[in-house]
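Just so it is clear, none of the values below were taken in a lab; they were calculated from the coordinates. Note that this is a predicted model, so its numbers are computed, not measured. Cβ atoms are built from the backbone, for glycine too; each structure is taken alone.
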Structure P
């Protein structure tokens, strides 16, 4: 299943409503329980000349690992993110990214992801702990805070 940017979502990584965002598209592989993406990221997101900014590498890994929540229809936020930068990630070149679940421990959801070049070499690896949340309870709490500050 193709996961296109949602036109009402303002997320920097995957939202379609953010004109400055990356608007990343992913593929959901239900059989393998993997999220994958194929990208060519423009020089607008570079750090050193010709290479993606490290924060953008982290963003792409965070996005692909976060999308793994779709398999269980979880709502989760990033609790921890570790990125291993193995090689510089080039801009304007074909890249693949993949994310998967490693384990669950209560509300903690452990995930991993990788960015590869066309030869299959791993350029960056991510490990994340995502925390399952009750989205409606969080919205009520944030709404109460908003009312309290006005």
Structure Q
């Protein structure tokens, strides 16, 4: 039974285990999706929406905006725990995540705090070569 006011299917703190892995996700970072994101957020820099123009800036191709990468990480948390509150997310961008690549988003529970009913989740965005591009840690209230 979910606590009063909790979203249907919400994950309960009591059901979370240390070391639990979130289901791996394959986020859509196609040029069409990234362009749609950039237009919606008014991030119109061509390094996000045009491979050739990104290359003129010394990049290997168009890159996924950092805030979109953060959004992918937070979306993975919400798929794992519908109705949760992400209190904080801290990210480190190790290398650009390329548009039109096939990244995987993964997460693992690394801490449980019974007093605050919060869970710490370590997150990664890894490219198809297995290289970690973005890492993050989120504090999630259940």
Structure R
């Protein structure tokens, strides 16, 4: 049998611990707007419920080699909402596009990242079947 570990605290304490917990006592109880904006959309939906946002198409892609990456990053930053999300130690880029003049922007960005492994097309922040084969061509029909 193993012997139980020695008791860490004395049987008769010599002083009473303070009632404050440093450094945690001065933290804000509510997250800031920046912290809320940085939360992953799926986690936001679980924590706060579905937000009343318009239809959106989100393109997510990792870093990749080549000169097309800088152009893709510029186009992603020009989207309606852009985030850099660390996933498993690597950055992924999320570019969300809302209706309006977005079909051209979506097409231009997608042409640069279509062949990159781990590229995702999300409809309303969800991976839907045939998002690449059906949804994107339907949106491109809106290009005049």
Study note, to complete from the structure: Matching 1.0 (distance in nm of label points 7 Å out along Cα→Cβ at positions 13 and 45, computed) against labels P, Q, R points to structure P
Study note, to complete from the structure: Across P, Q, R, relative contact order in percent (Cα under 8 Å, 6 or more apart) reaches its greatest value in structure Q
Practice item. Taking distance in nm of label points 7 Å out along Cα→Cβ at positions 29 and 133 as the quantity of interest, name the structure among P, Q, R where it is greatest. Key: R
